[in-house]
Structure formats: C-alpha cells, structure tokens
Structure I
Amino acid sequence: MTAQPTPYDRFVSPLVSRYAGEAMLRIFSPAEQVRTWRRIWIALAEAQQALGLAITDEQLGQMRAAAGDINFDRAKELERDLRHDVMAHVHAFGEQAPAARAIIHLGATSCDVGDNADLVAMRRGLDLLARRLAAVIRGLAGFARERRDLPVLGFTHYQPAQLTTLGKRACLWLWDLVLDYQAVTAMRDGLRFRGIKGTTGTQGSFLRLFDGDHEKVLRLERLVAEKMGFAQVQPVTGQTYTRKVDAQVTSVLSGIAQSAHKFANDLRLLANLKELEEPFETTQVGSSAMAYKRNPMRSERMTGLARVLMHLAPAADATAAEQWLERTLDDSAARRLVIGEGFLLADAILRLYQNVAEGIVVYPKMIARHIDAELPFMATENILMAAVQAGGDRQTLHEAIRTHSHAAARRVKAEGGENDLLARLKADPLFARVDIDAELAPARFVGRAPEQVDAFLAEHVDPILAGHPAKEDLEADISL
C-alpha cells in the first residue's frame, strides 16, 4: 500500500519555510492578491455607479459582503476550464454575489485588475522594506556611536593600510543603507496606479459605456485610483503598464542585496581575523564535525540570498525589453516569480542584517594586537618627520628607515618572528632624539574619523530614525 503523501513530500520554497517574515509573506500571498482584486472590482463598480451607470446598491452590497470570503477551491475548478486566473475569480466572485454577476469587471481587462493589484502589493512591500531598513540603520548607528573612536587597522586591497575607527567603518555600511532607504522610499512614493484603461490602454470600452463622454472616463479613472490610495496614475499604458517599473523596483531590491552582501563579507573577513563576530547563541552548533567552530552562519546566509536577489534584476530588465507593442504574455510567468520572490528575498536579507547589526561582538584586544603588528611600519612617516624636526637629514633618515623596515618585514615573513622595527629604530643613533613611543599612540593615526562619525550620523542617519520611532521597529528573529 502506497503511503499517503505528507507536506514534506512536496517542494516548498525556503523563502516561505525558512527565511522571509510573516508580514511580507502576507502581502504577496494569494489571499491578499485576490482580496485586492475584489477591492478594485468594488471600487470600479462604485465609481461607475457614481458616474451614472445602472449599478444598484444591492449589487454593491453583495460584492462588499463577499469581498473577504474568497472561494479558492471553486476558482481553481473554474481556472482548469477557463485557463485564465482573473476570469476564474470573476466567475467565483459572481457566484457569491449573484446580483452583481453581470457588472463585475464591467468594461475592464485583466490588467485593470492584476497590474493594479501588483502595484498595490509592491507599494506595501516597499513600505515594509523602508521600516526594515530603518531598523537595521538604528542597530548599526548605535554600534557606530559606541565605537566612534576605537582605532582599527584599515584595509585596502585587503592589505593593512592606515588606521581608521570601527565607528567610521560602520558608517561605510550605514551610508549604503541610507542610499537604499532613499531609493526605497522614493520608489514607494513615486509608484503610480496603472489606472483603468481597458484592453490596449485606450479606454475605449469605458468610453462606450459612458456614451462618448471623455470627462466621465477620466473621472472614473481618478475615482478608482483614489479609492485604492493612489494620487497619480500612469499617463499612458498599453494593455500593461510599462514593465520598466518592475525593472526599476527590482533594481532597488538588488541595491539592498548589494549593501547587505558587502557588509556580510566584511564581517566574515573580520571574523576570520577574530576582531568581530556575528551573534552566536549558547546552544548553536558551528560544525557537525569540528565542535570548536563558530561559523558566521547569518552572514553566509545573507551573502547567499543576496546573490540570488541580485540575479533577479536582469530577469526584470529582460521582461521590460521583451514586451511587444501593446503587450505580450511572456511577462506573466516571469513576473509571478521575480516580483514576489524579490520582495521576500529583500525581507529575509534585512531580517538577518538587523539581527546581526544588533548583536555584533567586538574583540578590542585582537584589534589592538593587529594594530601593534602593523603600526610600526605606518608610524615611520611620523617618526621620519620628528627626526627631521630634531635636526636630522631627511634623505639619510629615509634610507635608514627603509633598511630597518625591510629587515623587520623579513624577520616576520621569512622567520616567523615578531616585528622588531621599533627596537631597531630605537637602537639607531640617527633616531636618538625622537620619542618613538609617543609617536605610536593609535589615536594619532585615525585622522578625523571620530568627528566624521558624529557629523554623518547627525546629518544623514538621525533624520531617518526620527521618522521611525524605535517602538515601531520590526522584530529580527531568525527562526531557523
């Protein structure tokens, strides 16, 4: 006897089962999509009635009463015959509101419903991402303030460079997020309703319904847009709104992925140096074999999810480029995947980012150890200037430093010894009049980094946080 299949016998997207948060999952759920379709059908019928079409209060009442009771099983049966998801739900809605059956979707094409519903969902999704970005920014801003003046070894080409501060480095991550926040909110605020434009965007069916009255057609579109919460509509469309909008939205989502990927990679590199770590729970297992390991699981997951999200953007670009004339249907299947998954991925990434940003572990002694190993080389210019000011010959001093530096580097690299450059310089009579130890205070090598942190947070971060009180922050729980 064959065992009955269980939920574990079918593929389930990890975005749903492991990564994305409940709020974003609801926004892009089938139930929310169809509820929005029904809201649009009701808004359309209400506007048509207000403008004089023969639509009764009874019809509107039945539609409103059935709006939240979606009969998905019946719609699925109808779609098997009709091969059209919107029309299946038109019929299913009509069965629940029989008095309104004749006027549901009156004059409309499927994109008057589907496209507009997608824009509603994207705007809600962008609003949620703005809140998530603000929560991540808050966590990192607190970290930057706390570590504003902690000297750390800077890296260029992943080679030791001049010192910076840990707070200043955090501001580099923050600036990427500020740019993302600006892009997300600008995209959200600039989204336009597709409008009520009919089959090829000409509004011909609605002009027919209103006996050639152009002003009523324009008022109809404005009324429906307002009922759905939009102040502006697309000025022209074919059957669909231009898919450049989807490409622009996906590009914004990709920007979030880029920022998170860079941060997560930086943290992974610093974890290897034992300077920073992501949160690690008391019962967490780093490796099934190597019990001592503290693998940066959250940061690795962020980079993996970010990689997928960044690769969705070209699919949206191609869809925008491939639309023929007033429309083709080759966008439909791609959009079902790209739009929903793009938002779920961005949400999952930011949940991870917030979780990490609120719990970064710092190891100041390891940071100081790395500074001590490299600072003698970096301090040589200051030591050179001090020796010149004490009366030495710049060229002679430069050659002495070069010789001692290469000898010390050889001792470290070839012999595995400690960096003895300072001892060599202190023993050289050419530098006898220089207080070498005084020249080595790390705080003397960070430039204006602490002041840059203060100014950056005040000018660019605090205004964002002022619009998002901490009590409104979303949780950043990591379920699995």
Structure II
Amino acid sequence: MHNTYENPLVNRYASKDMSYLFSDEKKFTTWRKLWIALAEAEAELGLPITNEQIAELKEHVTDIDYEAAAQKEKEVRHDVMAHILTYGQLCKTAKPIIHLGATSCFVGDNTDIIIFKEALELVERKLLGVLKLLSDFSLKYADMPMLGYTHLQPAQLVTVGKRGALWLQEFLMDYEQLQPTKKAVKLRGAKGTTGTQASFLELFSGDTDKVAQLDKIVTKKLGYDESFPVTGQTYPRKLDSIVLNELALIAQSAYKFANDMRMLQHLKEVEEPFESKQIGSSAMAYKRNPMRSERICALSRYVMSLPINTAMTASTQWFERTLDDSANRRIVLGQAFLSVDAILNLMLNVLSGLVVYDKVINKHIMEELPFMATENILMDAVKNGGDRQELHEKIRQYSIEAGKNIKVLGLQNNLIELISEDEAFKGVLNNIDALLDPKEYVGIAPKQTRDFIENHIAPILKENESQILLSNSVNV
C-alpha cells in the first residue's frame, strides 16, 4: 500500500523473524494457546471441561478471522472480548469455557512476556554473532599498529586489533547483562482480575491449593519454570524497564562502534563494506559514505531514548493498574526490539566486510611517530653522555619548528631531519630505523587483545556455538 503510513522498521530495517514476533498472527495465536493451557489446567483440576471442548479449541488455533475480530472490537470496544467472541464462533462447543475465570491481562500480559523472551533470544543469537565477528577481526589485526587518540588528538600507538577489543568488550558487557535480564522475564500466570485470584477461588469452591496449582500448571504448560509470585492486574511494568535498559545498552555499544567507524572512514583507515553498484551520493559520484554506520547511529539514538518512557510508565501505574500504559506499550516495546534487531543486522553486515587500509594507517603513524620517538631518542642520547636538560630543550625547540612546518606550511614532519643535523644526537640516529618502528610503541596491546579474547570471549562462543547467528543481509 502506498497511500498510508507504514513503519520503516518493518518494511526497511528489521528482519522477518523479529517482525513476525510482533505480528498479529504471533500475538493472537498465542492468546489462543493461553486459553487452551488455561482450559486444560482447569480440567485437570476438576472443572467440568471436556476433552472435546479442548480438542475444538486446538483445532482452531490458527484459524483467525481478523476482519471479524476487528468488526467485533468496533462494536464492543475491547480487543480481548472481540477475540473471545470470534474464537467462540468457531468453537461452538467450547465457547462457554473460553477465558474462564481470567482477566484480559491473562492473555495480553502473558503473551507480551512470551514474545519478549523469544525476542531476547533472537537478540542474543545476533549479539553472539557480533562477538564472533569482532573477535575474528581483533585477532586478525592484533599486531597492526595504528594511531591511538585521546581528545581526538594523536596519542600513543595502539593496534587495530586492540581497538577492536575495546568495541568487543562493550558488547561482552551487554551479553553478560542480558543473562539476568532473560532471567527476570517471568510469566504473569493465572492471577485473576486484581491479582488476588478471587475468580479462580470461586471456581474451585474455596480450594486455595487448587488455585495455586492452577497458576503453576498453566505456567508449566507454557514452557516457564515460574511466574511472578504476586501481581496486580498486570505483571510489574518494571520488567519493561529492565528489558528496555538492556536493549539501550546494546544500542550504546553499537553507537560507539559505528561512530568510531565513521571517523575511521573519514581518515580512510578502515571502511565499512561498499557494494559494487552502491551509490554514495546522487550529486557526488566519487563519494563512499558510511551509510550503514550512520544508520546504526540513527537507530541506536532512538533506542537509547526509550528507557525513560518505560520508567515513566512503570512509576505511574496506579495501585493494581491503570490503562494509560496500553497504547504507549503497543508502540514502544515492539519498536525497541525491531530497532535493536535492525542495529544488530547492520552490525553483522558491517563487521563481515570491514576493509583495513594498512598503508594509509602507516602513513598517519609516520606523520606523528617522530614526536613519539623523541622520548626514546632523548634517553639514548643521555646514555651516550649527553645532558638530559639541554637535550630536552633542543628537542622541544625542534618539535615546535616541525609543528610549524606541518601546520603553517602544510609540509611533511621533518623533526627527525632537524634532530639528525644536531651533533648532540649523532650517535643515536645511527639506529633510527629501530627508533621509528611502530611496533615498538604499542606496548602489550597485541597480548592484551589475544588474552582478552582467549579468556573472556572464546569460552562464550564455544559454549553457544550452535546459537550464533551470522546472517548479515540488510534490506536497503
């Protein structure tokens, strides 16, 4: 359709797998599975629900008349009742027992939680893929020196792989934080209208043990070990905040990576993949814009803005519940997951084809390395009998002159030539090649990189090898 708004997260950015999890089909078939689980549990605990009724419910799980349900909702102004009535039209025998003793949040909230869990598992698999590709990149370039920057000014050298390890560590932190987040996702269970289970107590004629069993049986049937021990009408909306905080953490790491990539591409040191027919600019045919990294930043910025929304919703729920959460949650929660899914898809795509330009990297190093080498030159000159204070002043003066040569005149760094013409440094500069070897200035960055991956990343990847997702296609 081209005459109505369509969400770009669905038709441009997110994967089909994540889009499906937040689809009507997933939502409403899960509602029906919840009604079946409830009916089965109630029957097992002695309520007069027949096998025929349950079989009828199962027969029509996916047979959903969306138009009829939409029409019913217009009439009754209640989405859950609309689907109960639509389901009941198909299940004539089972109609009287659909949703027996339950409140709307029995299907609504439990379905949200089920979707959250599956969505977090998909996020986790793609996050593992990011860990895998970033660790491969970091190991491949563990030894390659490059300029390090502080305050975006050239500082001591690092290696390409060590910088990759910095990105990798942030995604590792996200992965580690994802584990307690997943554990926090519990079902609401069968708690009744205000969480007191009063309706179920009435159904079981005051038998509190059966009421407790019903909650456990339903929870087990849906594949969960536990539900929230107490609730109001809804599960605690703080769970939404916990989940959104995790998604925002991933977005922060992705933004950091992509922002660095944009600067590296500006420096022509490292580039994201650029396809053979890709157009960088409609006007400037020569351009190779970092559009995927820019999109990562755009989507990440959106996700990072969302946790305040869920925090406000969680904190303003009145007593057992208020409905001002509903419309908000329909928008925020799905879009947060779809956005992070798109971010991770882009991350996998970019990481699978990073291009490293070693000669440009070395050129930039050699523009700055003479300044960095002066400390070693000074030490060697002192060893040869020179006066440390006098030599330090000479180097300072030559550095100022070389800086002027670079910044004012736009010429090459001539610091080494200036120093070499001074007799005080004559003996030292016989070893100039060794003094200007970039690998002598990276400290233990290569070892740090390898040790970090071996001790912290490799065990996770090995343990979860079958779960790693590396699919790196993006729609546009």
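Just so you know, all these numbers are worked out from the coordinates, no wet-lab data involved. Quantities reported herein were computed from a predicted structural model and do not represent experimental measurements. Cβ atoms are built from the backbone, for glycine too; each structure is taken alone.
Side notes on the structure shown:
- Entry that produces 3.3 once distance in nm of label points 7 Å out along Cα→Cβ at positions 7 and 303 is calculated, selected from I, II: I
- Origin of the derived value 5.1 (distance in nm of label points 7 Å out along Cα→Cβ at positions 223 and 439; candidates I, II): II
- Which of I, II leads on distance in nm of label points 7 Å out along Cα→Cβ at positions 191 and 431, largest value: II
- Parent structure of the calculated result 8.8, given that distance in nm of label points 7 Å out along Cα→Cβ at positions 327 and 391 is the read-out and I, II the choices: I
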